[in-house]
Each structure stands twice: as C-alpha cells, then as structure tokens.
Structure I
Amino acid sequence: MFVEVVQQERLSVSPKEVNLQNAVLETLRKHVPGHQVGCGGVSLFPLGIDAIDDIEIHDGMLYPLVTYRVVMYRAYVGEILMCEVEKQDTAGIFLVHALLPGIHIPSGQIPQPSELCTLPVRTSRVDLWCWKYNDVRLYVKAGEVCKVRVIKIGKEGTIYATIAGPGLGPLSWW
C-alpha cells in the first residue's frame, strides 16, 4: 500500500547553493528513493518540504533539520504479494520483492503435509520444500514466483507471510 509519511532528518547541503529550498529538495530526490524505513516500508520519492529549521554549520557544510513528506510503499497484514523464492532451509522459505525488505515464510505457514526434501542437482544437492497434495509432490523452486499473504510485520521490518491457503504458493501450483 502506498502511504504518505512525514519524516524529519538532518541533511548535508553545500553552502555554495544559492537557493536552500531547491538544494534541499534535490538532496532529498537523491537520498530518499529506495531508503528502507522500519516497519517493513521503503521510501519512494519526496512530495515536498514542510520546514527547514536549525541550520548547523560544520566542516564547511550546512546541516539543516528538514521536515518533509515522502511517499512510501508499506505492506499490510492480509495483503497478497507476488514474490520470488530466494532460499529455503529448515526455518522456512525466504523471498524477495522489488519494493520490500526480506519476506519470510516460517515452516509452519507452508501447506500441510509438507517437508523439506533434499534433491540431487547435477553435482550437488539442494533443499526444497514440497507440499504433498494427494499423491503428488508440489515443489517450491528457487527463483519461482509465489503468491503470499502477509500475516505479520516484525518490529525489525521483516515481513512474515503464508502460502497455506487457496490460490497461494508458487504460480506453477495453480
């Protein structure tokens, strides 16, 4: 979900800049995109500056305290996301998403009955989670796109999700 958030931080601006407002906005345009902010969110772009206060001068640079508005993308509980499988182990499945930090599917959130299977691949072995559906084993493969539902967002920003539900899991299952 896209949300507007008010942020405040001290930025570094060159004193050579004639227009402080424009210099701060240009600094924000470089600094804000892709910056991870706690609670599982990523800032996308600044909307505007609300205030420039308390300018400090150190080592020939200006350090204004800037209050600004930014658009963020933040997951919410219940949201369905499309993610890519990064790795798997006994703890569960770890996924990546273009806009969000780490997404984790704990082993208890994989459809039951399921197990972590070790399969031979060329000259090595790989661990894959598999769901035993009727008489068929459905595998979760690395790099595969999965539909997941967000179940919890940790304080450290980790997003916990599930694939135990109708229509969830690797797209190849459906």
Structure II
Amino acid sequence: MQPNFRQRSYSVSELSVDFRTAFRHHPAGVALITAAVDGEFYGLTISSLASLSIGPVAVSFSLAKESGAAGAVLAAQSFVIHMLGEDQQILANNFARPGAPRFSSDQNFRVLPTGEPYFIDSPVAFRASIHSSISVGGSRLIAAEVHEVLHGQEHKQHLLYQDREYLNLSGLRAESSMR
C-alpha cells in the first residue's frame, strides 16, 4: 500500500511555520560554544551541532546571526564546543538569554592554554576552528575542524531540547532490535 501523500501549495510564511514546528518537536542535543576575542569571553547556546567528518575530524553547526557572540565565534582563531550534561540547564539558559550571567565563578570554567573558556563540568568538549562556512538565508552553516577532544564528566547523560523544554534521559533506553 502506498502512503497517501498529497502535494500542498504553501505560502512562504506557511512553509516557515510548518518547518519550525517540525523541528521544534525534533529532540536535539544542547551545546555551548565559547570563544575569546581580544581578551573578552563570548558564548552562545546551540542545538544544531552534528558530526560531519572523521577525516578531517569535523562538526557542523548553524548560527542565526553574525553579531554579538556569534560574530565572536566567527572571528575567533579557535573556540570550544561543549556538549552539555543534563545538569547544565541553567548554564544553557544563561548563554541563550541576553543579559544573563556568563563566565561567573560559580559556573566552573577555566581558561585553556590556547585562551578559550572551558566549562569543566561538561561531559565532553571539542576545541575547534572554522574550516568553512556558507550563508543560507539569514543563517550561516559552519564546518568546524576539531583539534582536540576535552574529556570532562563523560559519565553524565547529555542535555536535550525539544518543544521549548529541556529533557534528560537518565535511566531511559529505547527498545532496540539491534541487540
């Protein structure tokens, strides 16, 4: 039996709304990117991190604008991409909201010898630099070459985001037919 797909004619705004709704319901890992530019620390929360290549080792992510913290990441020689743990919701929120506390002493970060701020409580992080990028609409897709893997508290479950809420999966495992 064939699926019953029908082609729909969308306006640009309808397509945009349907697209955002589809991705809002798609769970994604939460990451924090930090950089240092001219002695100032910058950071932003993303949910678009993906593995890209193992030769060279690379990841991809998107930035919605090219100013502020996103502009600093684009200008930095290198940056750190932290895969956040399920107990780092406050940290994720602080770097997602303007004016929230960032790089405070209680957030448990240190500065790497290469100059980037690194949150040591993250399960794992990557020190990386921009390999290439392309503009798509108002966003920029970044391919970043990974230079170093920073092993933190790897035993932690990672933080997820879905439908404007954080999720944790501690103790939950999906049934698998691959056992």
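Any read-out appearing in this document is the output of simple, stated calculations on the displayed coordinates, not a laboratory observation. Because the structure is predicted, anything quoted here is derived from the model rather than measured. Cβ atoms are built from the backbone, for glycine too; each structure is taken alone.
Distance in nm of label points 7 Å out along Cα→Cβ at positions 16 and 72 was computed and gave 3.4; which structure, I, II, did it come from? The structure behind it is I.
Using log10 I(q)/I(0) by the Debye sum over Cα atoms at q = 0.10 Å⁻¹ as the calculated read-out, with -0.53 as its value, let me know the right label among I, II. Attributed to the structure labelled I. Comparing distance in nm of label points 7 Å out along Cα→Cβ at positions 48 and 64 across structures I, II, the highest figure is found for I. As an exercise: relative contact order in percent (Cα under 8 Å, 6 or more apart), calculated from one structure in I, II, equals 21. Which structure is it? That value comes from structure I. Among candidates I, II, the computation of helix-only ellipticity at 222 nm (-39500 (n - 2.57) for each DSSP H run of 4 or more, over all residues; to 500) that gave -4500 used structure II.
Here distance in nm of label points 7 Å out along Cα→Cβ at positions 128 and 160 is compared for structures I, II. The highest value is that of I.
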